[in-house]
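Engineer: Below: a set of structures, written as structure tokens.
Please treat every number below as a calculation from the coordinates, not as lab data. As the structure is a computational prediction, the values presented were derived from the model and not from experiment. Cβ atoms are built from the backbone, for glycine too; each structure is taken alone.
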Structure 1
């Protein structure tokens, strides 16, 4: 099956939109096919504010309006207790709210950007999507992440080389309760590192310690900018360590 064939069979659909590589290409493909595809973004404390603004700008560039829902993830104890399968409970909360909204708006099908490279067995959140009947056209059509990046580049989408995203909750070790303060500190630290020229990074919160993970080609620069990094992160963490095991590049 191709995406055009998928949208021919599903001409009216809502899309859980993050503004990342996958959901952006899926939105583009749906619009190009002539489908009535409507993007929805769920704003939670797990997302930095900059992500919503970027998603909104992408939708504007594609000529479609982004619908925004806000959800208080702290209302779900099974999420903020942060078990190993937190993503499952989080996705259930998010997509339950999203399905209610999209159905009320008259959309019979809800899509997400899961692709053929995503490991179903390693991602508990996918189980929740399956239980809710969420469709994943990229996966169903056999489109891998490298292929989606290549297609995005061909059609001029600015997301083609965007690093993979992960919600801020992933920066907190499993079993450690998630708090607003912890999320804000991680977000602030990552934004600070971005301002001084680092990208595709993670800041893991280990108590009062920030553990910075960078791709291999950025490790040398991090050593050179050691003092600047410590200064920039000082409002958020009392200790800073650099993980010398390189972060794998986003696929």
Structure 2
């Protein structure tokens, strides 16, 4: 009886998870439409007052439903940041990534492949194969992850090798041992810093300065390239879970838009 109940509850969780993903997809699609409208009206992508209102509303709803407001705020800030990134892409305001988009402007499926390669640090070999370091990755695996046909992966590799600028980038990518996914299991702290302007110097210095003040040791710091990632962030792995007072100090930094805690 208990085993059957377990299966029922898991099916219910799967159903809810699917609904969450569908709703997130809808929200991002609306973000694309917002981007076009904001560009037409001459509005900025980020609106701090609007974002604060969204977060405050989400926190109130969380309290009403008996959910941790802090957890909901972190989730909502992540969604807002991702939506802003999608909006920036839509209006072509992502620095050097625009050049990559230009090469693939008639081949959106190939652009998906390029994004995937950059995200995971997978390089294009001179023979057109995809590799993680020196380990060959089958095109069919890349295709499945990118949601395209395997022939699109081969075509994307050829496009990259034919373009000198892209060739220099994608033939030299390297993966890293990223601790974000295992940080909590190892008893480490995991936080993501979403900056107001990722291209502005001094962000890492400000963040690490706060952590040093609280005598926290950093195990790993990974900063997204603001010229290639629509919504760049700074991920910090600390040697212990990050306390609330540290989070508040980080959120007060002038360069920080928001802080997400895992």
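Engineer: A value of 2.2 was derived for distance in nm of label points 7 Å out along Cα→Cβ at positions 57 and 153; which structure in 1, 2 was it taken from? Write down the numbers at each step before the final one.
Structural biologist: Numbers: 1: 2.2; 2: 4.2.
The structure behind it is 1.
Engineer: 0.75 is what came out when FRET efficiency 1/(1 + (r/R0)^6) of positions 17 and 185 (r between Cβ atoms, R0 = 25 Å, to 0.05) was calculated for one structure; which of 1, 2 is it? The partial results should precede the final answer.
Structural biologist: On the way: 1: 0.40; 2: 0.75.
Source structure: 2.
Engineer: So Rg/Rh (Cα atoms, Kirkwood Rh), for residues 49-144 alone, computed for just one structure, reads 1.17; which one of 1, 2 is that? Let's see the in-between values first.
Structural biologist: Details: 1: 0.98; 2: 1.17.
The read-out comes from structure 2.
Engineer: Still on this structure, please answer the following. Compute mean count of other Cβ atoms within 10 Å over residues 9-16 for each of 1, 2 and report the one that scores greatest.
Structural biologist: Max of mean count of other Cβ atoms within 10 Å over residues 9-16: 1.
Engineer: Assign the value 19.6, calculated as mean count of other Cβ atoms within 10 Å over residues 33-40, to the correct structure from 1, 2.
Structural biologist: Values: 1: 19.6; 2: 14.0.
Computed on structure 1.
Engineer: Using the calculated result -13000 for helix-only ellipticity at 222 nm (-39500 (n - 2.57) for each DSSP H run of 4 or more, over all residues; to 500), pick out the matching structure from 1, 2.
Structural biologist: Working through the options, I get structure 1.
Engineer: Another question, if that's okay. Out of 1, 2, which one gives 19.0 for mean count of other Cβ atoms within 10 Å over residues 73-80 as computed from the coordinates? Write down the numbers at each step before the final one.
Structural biologist: On the way: 1: 15.5; 2: 19.0.
Traced to structure 2.
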